[in-house]
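Undergrad: Got some structures for you, see below.
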Structure I
Amino acid sequence: MEEQLAARLAEVEEAFREVEAELSRPEVASDPSRLAELGKRHSELGVIVRLLGEWRRADQDRREALELAAEDPSMAPELKRLAEERAEEMERLEGEIRRAMIPKDPNDDKDVIVEIRAAAGGDEAAIWAGDLLRMYERYAESHGFKVEPMEAMPSEAGGFTRVTIAVKGRGAYSRLKYEAGVHRVQRVPKTESQGRIHTSTATVAVLPEADEVEVEIDPADVRVDVFRSQGPGGQSVNTTDSAVRLTHIPTGLVVSVQDEKSQLQNKEKAFRILRARLLAMRQAEQRAELAGARRAQVGTGERAEKIRTYNYRENRVTDHRLGLTIKRLDEILDGDLDEFVDALAAREQAERLASG
């Protein structure tokens, strides 16, 4: 094991001992948030400490086998094979240790808010936004996540000009964060009599959901407006001012929600979306500070980059970040995204390992 890694592991062991000492203090036991924070840290460090213990035992076995082989030539071939096996085990464990030490995305375990907006392509873009919504709902269901409607602006032609859902479940963000960006579809619209292929796009933003502790919002910083809910074409769909628009004055962020009949429920959902957007904005700023001008596409909700193309005529979906094409369009639109997600997760892990 190289000296730099050994030094980092010594720091991990020291941190693990400090966390264990903290957990044994009576005042920590009476502080649920501190207890949860330390418990999570203890679990993360514990994985590395356990692997390091296994590596040391394998190293000890290897050394003892080589010493015995030198003392007893008749057993040398068998003992040297044992030493080689333990050396291979040490190599495997070192790889696991390195992977376990990769800094984790702090948002990975969070629930998420997914915002889908029709972009280029008019009515067909709105229909495409509806297709993407169905794809994510099916994907969430297949992973045991719960989907909660948050906000919807239906289009007269079908689909949505804008639609927002919350996806709840441990690890929801870790699976959906790679979907942020521009999704392009190439197909013949149902309204197209000449059979010509049209290209349309929709944008997807994936925001980790923030709780009130993470993002405190001063009520004085938010202007709250209420109005009557509007349906497709702008017609009023109810007779009470139940729709809510929040304007966050310091940032200029605006959130409108009108799905629920209750003004209180719409206000609660609007504040959840606003907190998520503020958290994403803060984390994007932190990434920019750490990485200079470079800002990661993953998880920021930026729309500048086309990430995937769905071609109906050729029955293919191409992820441009990976250069990966899968010819199972129907299955992917039915929520079978794991091949893309797993490949993107593996790429992210490799990049984190290389930079660590």
Structure II
Amino acid sequence: MILRRLVAIGTVALVLIQPEPAAAERRHGEPIVIAHRGASALRPEHTLLSYEAAIAMGADYIEPDLVATKDHVLVARHENEISGTTDVASRPEFAGRRTTKTIDGRPVTGWFTEDFTLAELKTLRARERVPDLRPANAAFDGLAEIPTFEEVVQLARRHGVGVYPETKHPTYFDSIGLSLEEPLLEILGRYGMRKVFIQSFETANLRELRGKTKLPLIQLMTFGGKPYDWVVSGDPRTYDDLVTPEGLREVARYADGIGVDTRRVVPAGPDGRLASPTTLVRDAHRAGLDVHVWTIRNENSQLPADFRLGDPASPVYARATGDVMGWLAKLLDLGVDGAFCDDPGMGRAIVTQRSRWA
């Protein structure tokens, strides 16, 4: 059983809940549910609280974004700048660490993991990154530490779920002597993890990883822009070139799948309503690539207009839950192989429901 912490005002209630069996034991060939930063719709992202909740909800994989500390330990944070996800800005002992750096070509001001040892980071406490959108999550502020990647792997291994790590800013971390790939593979190997996908928005580090591991690799692609390693190398291409049939065949030479913005699969118009689907899923499958989409979120403001529910004049309309299951069902009908879900319970429900209909 998994122990999940439910926090009320001034009270911590301990509830034992039984998760579903691990995905590998109960299904074959079904789309996978990837807990985006854990159960980030319900707990502050990239905390053990969030990952524990995701496992309890039936996620197949939990997703840690990885950055490095000063003493070269991998930790789970969405970005190496941590003022939005921790209490570092309120800690006077670290006031002098605030600085401005150039990360992937743009200036960023704040506090950075690579300027802290792991011991120092462990004194900080996580907080909700978007409290206006998810005010209930703020009840958990101050309860959780920043987890190491090793701690996330240990949790996943105990409960038989997979890990889906993303290397964040690999070119930048290489430039400061804190390469992410070697410690990533060392930890996965030490714990014998095989239920793994490794993802990156860059291409060079995936090509490097291909020569070092047989674990599945996923090429992430935004809706616009280009891989930062291409910016550095002067490659004129963008992600638009990678989603063509020719580009997908190139990706298939070093990766096993693609992770794409849902708009790559079903574009939306200026009014937020969906247009006709693209051929990306079909083209990727023809190239031998899986297709995982991101990100499935509950809130009306994060959903296509077609799947928003309620009165738009309501003051809570933006953060109210829309027809997230209907949206995911549409994507699954188009053949996607997995989805990053902020609420993995929603993802698990629709995948299970569809398997019963089959």
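Undergrad: Which of I, II yields -16000 for helix-only ellipticity at 222 nm (-39500 (n - 2.57) for each DSSP H run of 4 or more, over all residues; to 500), as computed?
TA: I
Undergrad: One of I, II was used to calculate P(r) over Cα pairs in 20 Å bins from 0, in percent, giving 29, 62, 9; which?
TA: II
Undergrad: Continuing with this model, one more query. Please state which of the structures I, II yields 4.5 when distance in nm of label points 7 Å out along Cα→Cβ at positions 54 and 246 is computed from it.
TA: Considering all the candidates, the number was obtained from I.
Undergrad: Work out which structure the value 1.8 belongs to, where distance in nm of label points 7 Å out along Cα→Cβ at positions 150 and 254 was derived from one of I, II.
TA: I
Computed from the coordinates by the stated procedures, all read-outs in this text should not be read as laboratory data. All values reported here derive from a predicted model rather than from experimental measurement. Cβ atoms are built from the backbone, for glycine too; each structure is taken alone.
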